[in-house]
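Read-outs: derived from the displayed coordinates by stated rules, not from any lab. Computed from a predicted structure; not experimentally measured. Cβ atoms are built from the backbone, for glycine too; each structure is taken alone.
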Structure 1
Amino acid sequence: MSSLIAAAVVSGFLASAAQAQTPDDKNLAASIDRAAAAAVAGGESPGLEVAVVKDGRAVLVKSYGSANLEQHVPVSNDSVFRIGSVTKQFTAVALLLLAEEGKVSLQDKLSKYYPNFPRANDITLDEMLHHTSGIYNYTSEPNFAVDGMIRRSTDEMVEFIGKLPKLQDFEPGTNWSYSNSAYFILGGVVEKASGEPLATVFKTRFFTPLGMTHSALDDETEIVSGRASGYSGAAPGKFTNAAFISMSIPGGAGSVRSTASDLATWNAALFGGKILKAASLTAMLTPGKLNSGENSSAAMARMMAAAGAPAAAVSAKKEYGYALFLSQDEGHRKIDHGGGIYGFSASLSEFPDDKTTVVVLSNAIGKDVGASKIADRIERLAIGLPAKK
């Protein structure tokens with residue numbers, strides 16, 4: 001991305017926040033404001049950041065509640081939250097850019113980058129991006145809470161994943177299962193193909209040119225101005241300090257920190273065609289395929305049915321592209337990804353036909369707390385759907 005294009009994207013978005021709002025914008029902003037404030041008042045999160053952009057205009061960018069319950073520090077629009085698995089799309093886009101430059105092919109075998117990883121010659125980068133590689137999810141390990149406290153380099157973490165007692169959930173390409181392991185390793189592939197640390201790739205290719213001044217691949221040792229504290233929720237209003245995790249552990253699967261306004265800027269650039277070539281963006285938004293020729297949504301539906309999910313959820317046909325879920329919300333096309341990590345949850349959604357972006361960041365995760373349900377209510381307001389009963 002040229003610096004001139006990036007500057008135009010950023011200045012355009014930021015300028016929109018100062019534009020005179022239409023009466024419809026003001027009414028919508030008031031409705032979203034009430035919903036977000038009610039969520040915090042109801043104990044669904046200590047604090048929130050919300051950004052809603054419609055037709056290129058910032059309808060609402062606002063913060064709520066506490067960034068730190070002990071020090072009574074309020075959340076501001078510059079408060080920094082961890083965003084968990086929303087990180088994955090940055091890793092995917094980095095790989096797509098490297099593919100555009102001829103430095104990787106998404107059909108490469110993992111063995112090209114990690115020849116000693118088990119079954120690496122049977123797994124492609126494309127399968128890893130689509131969660132069809134079968135690589136076992138390391139965050140499902142019973143000892144993850146302990147293992148997550150140990151700071152490791154990328155290569156040390158890849159070696160750790162490769163030595164877990166369980167290596168594969170299924171044969172590559174035959175099923176779908178969400179794998180943080182796959183995306184962590186893909187972050188390592190970015191490092192090997194680019195010759196730079198993942199933090200540097202994200203900074204120089206995305207955050208600095210787009211003016212995402214509060215975003216970075218997080219490092220728990222850094223002093224970060226405006227860093228929000230994270231909380232675990234046993235129930236609404238019942239919060240405890242979140243457990244510790246070294247941010248070297250999530251890596252390309254979940255280590256980015258950001259703000260709602262930064263993520264709205266990111267979405268404007270990504271879906272505005274300012275980062276990837278059209279063919280690369282199309283690839284990112286193409287559902288994954290199994291070896292059988294089925295879309296990976298068929299495997300997702302079978303998995304949900306086996307877990308006893310409601311029939312409506314099973315039949316919803318949610319697809320997965322590269323680090324993005326693709327679905328319909330009552331006829332409204334939706335492209336989204338959520339994130340959850342100790343103390344934080346996040347939701348970043350794009351409704352392309354409605355020209356609407358919704359970002360909700362929460363400094364809580366747990367039972368009936370966090371970003372997910374709050375974001376759903378705000379999204380429905382933003383695209384004109386009635387509240388769920």
Structure 2
Amino acid sequence: MSSSQNWSLLQWQENEATQAALWRADSTMTAPRRIVIADDSLSADSAYRLACEGQAMLWRGDFQNARQLLSALGRRLDKPARETSAKARHRRAGKEDAKPVFPHAFHLHRQALAQRARILSSVMIELDASWHCALRRAPDWSEACREAWGDIPADQGARSVIVPLRELLGALGAHEWRKKGVALAVPGMPEFSIHPHYGVFSPVRGEYLDLVAQAPLPAAAQQADAAVWDIGTGTGVLSALLLHRGVRQVVATDLSDRALACAQDNLQRLGLAQRVSLRKADLFPEGRAALVVCNPPWLPGKASSLLEQAVYDEGSRMLRGFVQGLAAHLLPGGEGWLILSDLAEHLQLRSREQLLEWIEAAGLQVLGREDIRPRHGKAADAADPLHAARAAEVTSLWRLAPR
């Protein structure tokens with residue numbers, strides 16, 4: 001059972017009796033305290049009002065109607081807020097083109113995302129102990145649920161489990177991505193695919209892969225017996241890339257059981273599993289290496305979901321741990337490759353001076369830096385609340401070595 005998953009007993013009143021089921025959620029979600037029974041007679045406006053009041057809706061109607069209701073809630077959340085009073089319009093006049101003030105605008109954006117997630121998670125579905133849904137027109141997504149969440153604990157005394165419909169759809173999406181894979185085109189390499197698992201961040205932002213594919217390998221890493229490490233391996237994509245570049249063996253670490261299982265699956269698909277040693281570790285394994293590669297979460301902050309753990313690094317813990325411990329884990333002539341976006345700098349969550357101070361204090365020097373601009377759609381989306389920061393973003397590969 002993944003440590004990032006919580007199971008608790010959920011109780012509610014239905015048919016003049018107390019009912020019980022297990023509540024399944026990621027570690028950052030809490031079980032609902034107020035539950036109402038909902039069916040096809042519930043309008044989207046009423047559902048939106050209930051969700052805003054903090055009420056969760058256990059769905060007993062047609063499954064496809066529940067999906068339509070969730071879409072309707074999303075449309076209401078996406079609808080721009082309208083200030084109708086003349087005073088409000090006057091206050092807003094002349095400020096439409098004002099640049100967002102970071103980090104305040106970023107924190108407001110995160111608050112809005114959290115509110116959206118809370119409201120959309122208010123529509124809940126009950127599944128049996130085999131992950132099947134008894135609702136009318138409900139598809140069999142038990143395989144996707146089992147991939148995402150494993151087996152339902154049998155020692156909790158409950159015969160069913162409650163899941164937010166939003167998470168159920170997320171499990172299905174992850175299942176489809178896992179089957180289909182993400183095709184990656186990296187300069188100088190044949191196209192290959194990575195199959196992300198539920199809760200493991202997909203390498204959809206492929207520009208950082210170009211940096212790893214093109215940065216000059218240190219001479220020490222080109223030796224037949226060279227030790228090369230991939231810290232925080234995730235899907236295993238960087239291990240695969242390093243092996244394609246001619247590295248003979250890689251030690252890949254991660255603290256997440258999900259990530260290690262995902263990396264193992266991908267490396268086996270690519271025929272590379274025998275050349276990678278996967279280890280559960282917080283950052284570094286024992287010993288020293290000729291090349292240590294790390295792509296930590298790029299933004300300081302607290303993650304609110306499994307996927308956000310690959311984006312947010314509370315207190316820059318992983319980034320600082322990598323920088324502070326790197327010198328002690330490098331062989332003579334070895335290098336550390338730190339892959340990092342400067343988005344946090346544009347959001348004013350962390351400064352370039354602070355990063356350089358950490359590098360200096362760790363007894364490291366910068367041998368070089370390779371930069372690349374992002375290619376994802378949000379970088380060109382002027383409607384995105386963080387567009388001003390995203391448009392200026394640069395992703396870098398910092399080549400570090402002891403002074």
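Once Kirkwood radius over Cα pairs in Å is calculated for every structure in 1, 2, which label goes with the largest value?
2
Work out the source of 1.3 here, i.e. which of 1, 2 gives that when distance in nm of label points 7 Å out along Cα→Cβ at positions 252 and 268 is computed.
It was calculated from structure 2.
Of the structures labelled 1, 2, one was used to calculate relative contact order in percent (Cα under 8 Å, 6 or more apart), giving 12. Name it.
Corresponding structure: 2.
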